[in-house]
1. Could you figure out which one of P, Q the value 0.75 for FRET efficiency 1/(1 + (r/R0)^6) of positions 6 and 38 (r between Cβ atoms, R0 = 41 Å, to 0.05) was computed from?
2. Using the calculated result -3500 for helix-only ellipticity at 222 nm (-39500 (n - 2.57) for each DSSP H run of 4 or more, over all residues; to 500), pick out the matching structure from P, Q.
3. Between structures P, Q, where is relative contact order in percent (Cα under 8 Å, 6 or more apart) highest?
4. With Rg/Rh (Cα atoms, Kirkwood Rh) computed per structure, which member of P, Q shows the largest figure?
Structure P
Amino acid sequence: MSRRLPGLVHLGDATTFVDRLLEVIEHIRLFEDFERHEIEALAKHLRCYRAPAGATLIREGTAATSWSS
């Protein structure tokens with residue numbers, strides 16, 4: 001369980017989830033020109049977490065304390 005993100009379970013970097021990541025970002029114009037190898041390189045810098053269904057991850061108006069845990 002993450003100390004800074006209670007209720008979330010850290011799953012590691014996103015390299016394990018590249019196929020799922022591609023499914024999600026293929027609809028985002030920012031990534032439309034990215035090749036698979038570029039997404040794989042990006043995935044090395046992303047952290048994945050499991051959250052309980054219905055969990056609030058971001059609340060509007062709450063100040064951020066960091067970009068990652």
Structure Q
Amino acid sequence: LIWRKQHESMDPSCVISTVQAGGGGGVMVWTIFSWHNLGPLVSSEHCLNAAAYLRVVADHVHPFMTSVPIF
């Protein structure tokens with residue numbers, strides 16, 4: 001919630017500066033879902049290159065797909 005009056009929207013006492021990039025850590029998350037099931041939530045502290053993404057697919061997507069019913 002924001003507790004300020006309309007005329008105070010850019011008042012310096014109502015604005016908190018933030019760091020947009022490079023100032024802190026981050027975690028990338030990846031998941032999969034179907035109509036019937038939720039898959040695992042996979043986290044990574046680094047960006048995924050193609051090889052890392054394929055490892056996620058092999059380790060998590062293929063096992064998940066075996067649990068999805070085929071119509």
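Laboratory data are not the source of any read-out in this text; all were calculated from the coordinates shown. Worth saying up front: this structure is predicted, and the values here are computed from it rather than measured. Cβ atoms are built from the backbone, for glycine too; each structure is taken alone.
1. P
2. Q
3. P
4. Result for Rg/Rh (Cα atoms, Kirkwood Rh) over P, Q: largest is Q.
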